[in-house]
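Next up: the structures, one after another.
Every number in this text was worked out from the coordinates using simple rules, so none of it is lab data. All figures in this text were calculated on a predicted structure; none of them were measured in a lab. Cβ atoms are built from the backbone, for glycine too; each structure is taken alone.
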Structure P
């Protein structure tokens, strides 16, 4: 993931990017450009999470900026996040209930691990790492991590079956 020279939070927040970038301690971090498997999985997860979460009061947000730390400033853009209700702010400052990262071919494992740790330290209850090629992945929470081999991803009362794709 390429980074640029140091920029202010205000400059980042007032900039637009072809594919939204993240902001980590003064650096703009370009996210891996998704390809078809990633985009298809993102679409499918939205289609499954909305009916699973709507009756429970959850909202699904694709590629939503989330401030994960105030100082030093960090803004992440999970592939999907799920909140209980609709946040009042345009850039989320409270932890989502769930953050989903869909793997792309160019995602360095160390960066994915850093995001998992950052989301959990911020107070996100669940983090899903999804492999779009296999429908498998991992579920992370403050209680620990679990490998998902059967395609069933859970977060509290929310459950989606990727094996049904």
Structure Q
């Protein structure tokens, strides 16, 4: 695997290194030793899938508060998404900065999202599916979010929004 650090401290884009032959290829997508060598979480207690029928669907920006902060390892297993993370760690040099990356089924990249980062995505294709490995159990009482259109963040979503939940539309501004 290749670990590519984003401009946000502690957040990585992870690319598989496929070994190809006539049958196709084989590649690791997780190795506890390699993750530990980069100082990343190695234990994931929950996995989730998000299926999104329409291009332009927006989900987020979500995170969990203490003591239920979560690390996420996110990949797109069908279709394509524009995935966005926002650093919400007050002591971080990249506090309130964001980065967006394209995760697609063909590029097989994963995004490593550290604790106290808000996370969201917009689908770029119909029938896009996102797979999450999560380091902490879901705690509804600690689940919060910030608005996708917060002017202080000025996130450039690539498409007009075709679907968004009432809850995501109603999160507070920073």
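Points worth noting:
- FRET efficiency 1/(1 + (r/R0)^6) of positions 57 and 113 (r between Cβ atoms, R0 = 25 Å, to 0.05) derived as 0.85 - corresponding label from P, Q: Q
- Ranked by relative contact order in percent (Cα under 8 Å, 6 or more apart), structures P, Q are led by Q, which has the greatest value.
- For FRET efficiency 1/(1 + (r/R0)^6) of positions 41 and 105 (r between Cβ atoms, R0 = 25 Å, to 0.05) computed as 1.00, the structure of P, Q it came from: P
- Top of P, Q by distance in nm of label points 7 Å out along Cα→Cβ at positions 33 and 89, largest first: P
- Entry that produces -1500 once helix-only ellipticity at 222 nm (-39500 (n - 2.57) for each DSSP H run of 4 or more, over all residues; to 500) is calculated, selected from P, Q: Q
- Parent structure of the calculated result 3.5, given that distance in nm of label points 7 Å out along Cα→Cβ at positions 97 and 129 is the read-out and P, Q the choices: Q
- Origin of the value 15.8, 52, where Rg and Dmax of the Cα atoms in Å was derived from one of P, Q: Q
- Computed 0.60 for FRET efficiency 1/(1 + (r/R0)^6) of positions 65 and 137 (r between Cβ atoms, R0 = 25 Å, to 0.05) - originating structure among P, Q: P
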